[in-house]
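Multiple structures are listed underneath, in C-alpha cells.
Each reported figure results from applying straightforward, stated rules to the coordinates on display, with no laboratory input. Only a predicted model underlies this, so the values are computations on that prediction, with no experimental measurement involved. Cβ atoms are built from the backbone, for glycine too; each structure is taken alone.
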Structure 1
C-alpha cells in the first residue's frame with residue numbers, strides 16, 4: 001500500500017496523534033532512525049520556499065536519505081510534458097515525490113500516476129505539512145491535544161483549510177474571524193453542519209478566551225487585487241488589543257513569512273506569547289515523522 005499525504009484526512013485521529021508523538025520524540029531524543037538509507041526523494045517547487053525546502057531537505061538527510069530539488073522550469077514539466085508522464089518517470093528514479101504546487105490538481109495527478117508516495121508541500125487548496133508543525137507546537141504549549149480553543153483571524157486560505165480538517169479529525173473547537181465577503185458558501189455549509197465551528201465577524205470577540213490565536217499573510221501569491229484584499233482585512237490585524245482578550249496563557253502562531261505591521265504587529269510577533277519560531281522549527285520535526293510514515297513499510 002502506498003501512503004500518500006495530500007491532505008490531513010490521509011490520517012485518522014489515532015494516526016495523527018501517533019505521528020505527532022513520534023515527531024516530539026524525535027525532537028527530544030535527536031535519535032533518528034536510518035530508515036531512508038539508500039532512498040532518494042524528489043522535491044519539485046512551482047513556488048518559492050524557505051521553511052518547506054530547508055526543513056524537508058534536512059529531514060531527509062537526518063533519516064539517511066538524499067534529496068533532488070528542482071523547480072518546475074528545470075524540468076520538461078515546465079515545457080509541456082504531462083504531470084502523468086512526469087509521475088511515471090520519476091517513480092522509476094526516486095522513492096517519494098514532494099511537490100509544492102500552484103494547482104492542487106497537479107498533486108492529484110501525481111498521486112494517480114505515481115507508484116511512490118506523493119507529499120503535498122503546499123497547494124492553493126491546502127498546506128497539511130504546516131498544520132502538522134502547528135499541532136506539534138500546540139501540543140508542546142498545552143500538553144496532549146484535547147480541546148484547545150483555536151481562533152483564526154484573517155483570510156480563510158489554504159492553511160486555514162488544513163486547520164479546518166485538523167479540527168474535524170481531532171474534535172476541537174475552531175473559530176474563524178473574517179469579513180462576511182470572505183466567508184464563502186462552501187465554508188458556511190461546513191460551519192452550519194458542525195457545532196465545533198464558529199464564525200465571528202468581530203476579531204476581538206473571536207479571540208476571547210482562545211488558547212491559540214493565528215493568522216497568515218493577507219495576500220497570497222496569485223491574488224488578483226492585493227490592494228483591495230489588504231483594505232478589506234485591515235480591521236483584522238493581530239495586535240495587543242486582540243491578544244489581551246485571549247486566554248492568559250494563549251499563544252500566537254503564524255506560518256511565516258509575515259508582513260510585519262500588516263496582519264500582525266511587531267509587538268505580537270516578538271512578544272512573550274509568540275511561538276512563531278518554535279512553530280517554524282517544528283516543520284523539521286513533524287516532517288521527519290511524516291517521511292517515516294510515508295516511507296516505512298506498514299506493519300501487517
Structure 2
C-alpha cells in the first residue's frame with residue numbers, strides 16, 4: 001500500500017468518519033440468493049461497516065448457475081463469492097483470481113438420506129440400493145465417486161429442492177447441512193446426514209475473491225473490503241436478528257425463524273477452530289495444498305496452481 005494512501009486509510013479507520021474520503025463504488029456478486037450463508041456481508045451493509053471504510057458496496061444477488069468466476073474475470077464485479085474448488089480450477093485455467101476471505105471454515109456439503117434407512121456412514125449408503133441425486137462433475141461428487149464408486153447406487157441428476165426426497169424413502173441427495181435437512185424435518189421426515197468434510201473433502205466455501213490485479217493495483221481497496229467484511233461477520237455471529245429481518249425482505253422464502261435455525265448450524269462452521277488465534281475468515285496454506293492435490297489426483301485440473309498465488313490473508 002502506498003504510504004499516503006496507507007496514512008489516509010489509517011486515519012479514516014481511527015476516526016471512522018464516513019466523510020474522511022470519497023467512497024469507492026464496489027460491486028459484490030453473490031453466487032446464490034440472499035440467505036443466511038451471506039449474513040455477514042449484509043450485516044456490514046446494515047451497520048455501515050463498508051461506509052466506515054470508504055466503500056459504497058452494492059450487493060448483487062445470484063441464483064442457480066450464477067457465473068461469479070466469469071464475472072470476476074471479466075471485471076463486471078469487483079468482488080465475488082466462490083468456492084475454493086472453483087477457484088482452483090480457475091487458477092489452473094490461468095484466470096488470475098485470488099481468495100481474500102473464507103466464510104465457511106468447514107464445508108457445509110453433505111449427503112442426506114432417510115433416517116429410517118439406518119445408515120451409519122456414507123460407506124453404508126454407497127453399498128445400498130439407493131437413488132442418489134447429485135451433480136456429477138462437481139468436485140465433491142467426483143471425490144465421492146472416486147472414494148466409494150457409484151456402482152450400487154442409482155445416480156440421477158440433482159434438480160434442487162427436496163420434493164423427491166419427501167416422496168421416496170430410498171432417495172438420497174446432496175445439499176447443505178444448514179438447509180435441506182431442516183426443510184425435510186419441517187415436513188415431518190427425519191433424516192440422517194453425512195458431512196463430506198468428515199470423509200476427507202473440505203474446501204473453503206463462500207469465499208470472497210477478486211482479480212489478482214485488484215490486490216496489486218488497489219491494495220487499500222482489498223484491505224478495506226476484507227476489514228469491513230470481517231467486522232460484518234463478527235457482528236453477525238453475535239447479533240444476527242436485524243440481518244435476518246433484512247434477508248427475509250429480500251428473499252421471502254427465508255423467514256426469520258428458518259434463518260435462525262440455519263444460523264445455529266452455520267455458526268459452528270464459520271467460527272475458527274477452537275484454539276486458533278487467526279482472525280475470522282483466515283485461510284491456511286496446508287488446506288489449499290490439500291485441496292489442490294485432491295483436484296489434481298481427481299484429474300479436475302491438469303496442473304497445480306501455486307498456493308502462494310491462490311490466496312492471501314489480509
For relative contact order in percent (Cα under 8 Å, 6 or more apart), find whichever of 1, 2 sits highest and give me its label. 2
Calculated from one of 1, 2, mean count of other Cβ atoms within 10 Å over residues 40-47 reads 20.4, and the structure in question is 1
